[in-house]
Structure P
Amino acid sequence: MEVVNSYCISAVDGTLSSLHKVYHDTQYGFKAENDNELFGSLILEINQAGLSWDTILNKKDSIRKVYADFNIKAIAAFTEKDIETLLDNSGIIRMRGKITAIIHNANQILQLQKTTGSFENWLNQNHPLPIEGWIKLFKTIFKFTGKEITKEFLMGNGYLEGAHEKGCPIYEKAIAAHPKWYTEKS
């Protein structure tokens, strides 16, 4: 039997909360359904920086709600008044830098949608890049997307290998969903 990473072990054996198990089993390593959900994944990763993933999973519903159900166009139109409202909301991560980065990134994605048709198309057009190439590319376009945020965003959406190890019971389910990293390998 192959060794699986500690996140897989902890999510499967119940060491982590049921929120982790649901995320691990149904979202982590699986492609988002549309551009808004893909951007929502990036929003969660940006919010996680410096915090535990447990904190983000516990606040996920509140984060989704205050960020307009992850609607890119709506977030791109957020004003200073919206930022102040977000900074007063204890249900989310209240850091001005993260909030303004998310608004900036929404505007950047709108531009990518104009030039490539969708955020997903843009990602697909740049795939496969080595992680260093992705990090450099993200830093030229987005704010608050360092090495770990970029890596986890791409891994969490099936663009990079590593969300699930071969010994994880979810691995075959993730492969059956045709993650980008696997279809490029085949």
Structure Q
Amino acid sequence: MSSVSGVPFRFCPSCAAELALVTVAEDGGDKQRLRCTACGFTHWNNPTPVLAAVIECVDRDGAVLLARNAAWPGRFFGLVTGFMEAGESPEDGLRREIAEETALEVDTLQLLGVWDFQRMNQVIIAYHAAARGEIRLSAELAEYKLIPPQQLRCWPQGTGQALATWLRSKGIEPQWLDLKRE
């Protein structure tokens, strides 16, 4: 059963009839999809595009801003991320997210890469953002750290790969967190 935020889809958004898991013949082979038993609506369950930024604070000696999301348990600090909205490019979406969450102004953006994050059914589109200004966090972020690039430690999943890619582009071999011990 497909889900959003852990809540399974059980009913059709078009007619409210029950969804059923059916096998559908597609070009790439048979796939299981949720389909409406009444009107034929198909829930495709495609990955959601998520934007991520390695924010280099050019007016703070190039320190990288890592933030702790207020909704996250524990004390993990990660990249600033957000969902791309309809009608915006990834670059426009990331400039919006950075401004909304940190109040920083982005000077430049450079694509780092695209990674799948299957555990969350997301595709991460990550950029390096050179930014400046006074940091003022939105209510979505609880706190932040500014860390010199040489002292950053990457995490193995999700946006941690983007951070490692950026560090390598700067000639720095990434150091990795051991999340079992941290």
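A short reminder: the numbers here are calculations on the coordinates, not readings from a lab. Here the structure is a predicted model, which is why all the values come from computation and not from measurement. Cβ atoms are built from the backbone, for glycine too; each structure is taken alone.
Worth a mention:
- Comparison of P, Q - label where relative contact order in percent (Cα under 8 Å, 6 or more apart) is highest: P
- Structure from which 15.5 was derived, mean count of other Cβ atoms within 10 Å over residues 31-38, options P, Q: Q
- Calculated for structures P, Q, mean count of other Cβ atoms within 10 Å over residues 71-78 is largest in P.
- Label whose coordinates, when FRET efficiency 1/(1 + (r/R0)^6) of positions 23 and 151 (r between Cβ atoms, R0 = 41 Å, to 0.05) is calculated, return 0.20 (choices P, Q): Q
- Cα Rg over 2.2 N^0.38 Å derived as 1.22 - corresponding label from P, Q: Q
- Origin of the value -4000, where helix-only ellipticity at 222 nm (-39500 (n - 2.57) for each DSSP H run of 4 or more, over all residues; to 500) was derived from one of P, Q: Q
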